[in-house]
Structure P
Amino acid sequence: MAREVRQVRIGELATAVGTTARALRHYEQAGLISSDRASNGYRVYDERTVVRVRNIRYLLAAGLTLDDVRAFLPCLDGDMAAAPPSDKGLRVARERLAVLNERIAAQTEARDRLEAALRRTTGGGIRPAA
């Protein structure tokens, strides 16, 4: 006999996964999670959404964007940290890493230019900001 799936309100879900109701609404708007409405109009989620949101947060913490996370929709309900990566997942991660590396290189160049300008302007000494 199948077990009835419990419904949780947005605040309960947010607490269970260590995030905010605002983040959950954002994930829902992005199409990553879905909710129903209780008779009082409150959002309610299937308790299994906890796993999905933890996986979303795992991928975001790894440096992916919400758009990147969409590529993982078919596997968001499983144990992503323990599962072997898919070819598509690896491709998305490599593309995101390339973007991050480009941004880091651009920021490093900007920092180096600013540092050089400060050296020229201050005669070699750079004083830390107060």
Structure Q
Amino acid sequence: MEVINTIGRRKTAVARIYMKSGNGNISVNGKDYKDYFLTEVLQTIIHQPLALVGELGKFDIKANLDGGGVSGQAEALRLAIARALVEYNPEYRAVLKKEGYLTRDPRMVERKKYGRRKARRRFQFSKR
């Protein structure tokens, strides 16, 4: 199997991954994923698409993460892994799509507007 290269995004986080057949090593920015994502919840998020299709421990994944926070980065990595699995085997598409792992979450931070303190919050009004 050749190397599969995909990308995943969430908020301002970007995950670029390189997936090839191996024995389940996942490295993120040169570190083991358990050293990068310290909580069990974030580690589970990364495993979700692999566990769903029964391919856990069959691929080596090298990921480059940039931007956002750790939660957004974990979800961006999940999207990238799901896209790579579909590229590896198109039959996985229906299963992953049903769980929502192939959907790019479009929610972003709303921009600040002029004349306001934040995006929608106004400055404090003083009558006198």
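Read the figures in this text as sums done on the coordinates, not as results from a lab. This structure is a prediction, so every number in the text was calculated from the model and none was measured. Cβ atoms are built from the backbone, for glycine too; each structure is taken alone.
Each of P, Q could give distance in nm of label points 7 Å out along Cα→Cβ at positions 27 and 59, but the derived value 1.1 comes from P.
Using the calculated result 10.1 for mean count of other Cβ atoms within 10 Å over residues 35-42, pick out the matching structure from P, Q.
Numbers: P: 10.1; Q: 14.2.
It was calculated from structure P.
Taking relative contact order in percent (Cα under 8 Å, 6 or more apart) as the criterion, the highest value among P, Q goes to Q. In this comparison of P, Q, the computed figure 34 for percent of Cα pairs over 24 Å apart is attributed to Q. If you line up P, Q by mean count of other Cβ atoms within 10 Å over residues 67-74, the top spot, with the largest value, goes to Q.
Using helix-only ellipticity at 222 nm (-39500 (n - 2.57) for each DSSP H run of 4 or more, over all residues; to 500) as the calculated read-out, with -17500 as its value, let me know the right label among P, Q. That value comes from structure P.
Here distance in nm of label points 7 Å out along Cα→Cβ at positions 19 and 115 has been calculated and equals 4.8, so which of P, Q was it run on? Only structure Q yields this read-out. Set P, Q, criterion distance in nm of label points 7 Å out along Cα→Cβ at positions 83 and 107: the highest-scoring structure is P.
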